[in-house]
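K.L.:
Please find the structures below.
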Structure 1
Amino acid sequence: MNNKITNNINFVNKKAWLFDLDNTLYSPELKIFDQIDLRMKIFISQKLNIPIEEAFKIQKNYYHCYGTTLYGLMKNYNCDPNEFLKFVHDINFEKLERNEDLYKKISLLPGCKVVYTNGDEDYANKILIKLGLDKVFFDIFDIRKANFIPKPKAESILALLNKYKLKAENCVYFEDLEKNLKTGHDYGMTTIHISKNQKTFDCASFINFRFKTVNDALDVIHRSIFN
């Protein structure tokens, strides 16, 4: 999948590059987020004293209704976000390896480079260190900096733009979840969907480009900027 959907996008004029973390900067085939998914079910089961099957239903319902499971738990059960984040991010990172090629490609991008995640900064840093990307980003805009308001809510995007004094039309946003890209596109961002799932390969109006990997996307962007 290496598909240009929207023509006439000039990457030379872009000044900010927003990268989702999980399943975007590393392959979903590593199943890192699968571990978090399991620990969310365990957390809900233990905190609410319910069977794991019921916890699964609550988890998925909150994810679809609120954007993240955490936001739903905070709204409905006054869940301590710090307790939740510490528990669900206690996972094994051993499958992650340094990606020197990705480091070089991101480092060449002109302007501000930010990791934009619904996780927390401590977890994001662990991922970036394992990938060898901890020195290439200007900052991590995590769920705490968003006041626990998750993607794809508009308040999250606006908080990011305000913090770094960015204009949406100057931003390129890389993300594996289509629904998170829609809000960015609504505000004027150039959106790049990263996914190997052929089922997502359609002409959604809020997706400007689709690529199988972020490396593939950056190859095309580099040719646009430097050739």
Structure 2
Amino acid sequence: MIHPVSWKVAKMVLSFGSPIQYTLQSHFSGKGRAHIFCNRQAVSILRYDGYNDSSKLLTQYIDIINQGTFWADHGWKNLAHYFNPVTDLGLGPWPNACTECANYFKQALNSWRRGSIKKAFFYLGAAVHLVQDLCVPHHARGIAFCGHQTYEKWVNENFYNYAVNSEGIYQIAKTPNDWVLYNANVSKHFFPYISEAHSYSSYRTVTDILLPLAQQTTAGFFHFFLENSVCSS
């Protein structure tokens, strides 16, 4: 695996982008919509589940959270958005999603302790992006291709059909890493159904399970952060 210092430098260089990434980002410019959908649904889930104070606070900063969620995909940072729970590896030599999520979560908590609330919610948005990404089977197998973009494009065109508004998934992990692991352990099994040889029927079946999971664990992860931030204040 690439050394953390080397990865930090690599992210700085890659943040300038390239013609290839510009083309990919232009072609899939709407791909972040499903992440924003999950964030907004998570706030609704928290409200329905009785976490009114959390819901109100998150609503106040939802635009900042969404900015962090978008930012997490910018500049090839998505190379570190993979985690295979069988091998404990990500994509090739890059850091895995567990490591990346933990780093963003730590930055969010540190920002909160310093009183930089907007910055804290920005990094929370970046951290939760990893939790959501691991609800995509390709991310949980460490596979960048094999129908990956095709499936995510389909989800971004159909996510509104899979909204849930209650029953957030809470208290499943004591570290940010383990939230990523939880989703990876569920989604890894669905890869054969949405790889190159797919049908839209299988897309619907898989998404009916995994997109609600993304929304409900997003609610749980938001609640997890707020619990930790209060304890650390």
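Read-outs throughout are calculated quantities, based only on the coordinates presented, and are distinct from any laboratory measurement. This structure is a prediction, so every number in the text was calculated from the model and none was measured. Cβ atoms are built from the backbone, for glycine too; each structure is taken alone.
K.L.:
Comparing 1, 2, where is volume of the Cα convex hull per residue in Å³, for residues 166-205 alone highest?
P.N.:
With respect to volume of the Cα convex hull per residue in Å³, for residues 166-205 alone, the highest-scoring structure among 1, 2 is 2.
K.L.:
When mean count of other Cβ atoms within 10 Å over residues 102-109 is calculated for each of the structures 1, 2, which structure yields the highest value?
P.N.:
Answer by largest value of mean count of other Cβ atoms within 10 Å over residues 102-109: 2.
K.L.:
Ranked on volume of the Cα convex hull per residue in Å³, for residues 118-157 alone, which label among 1, 2 comes first with the largest value?
P.N.:
Largest calculated value belongs to 2.
K.L.:
Still on this model: I have -21000 for helix-only ellipticity at 222 nm (-39500 (n - 2.57) for each DSSP H run of 4 or more, over all residues; to 500), calculated from one of the structures 1, 2. Which structure is it?
P.N.:
This value belongs to structure 2.
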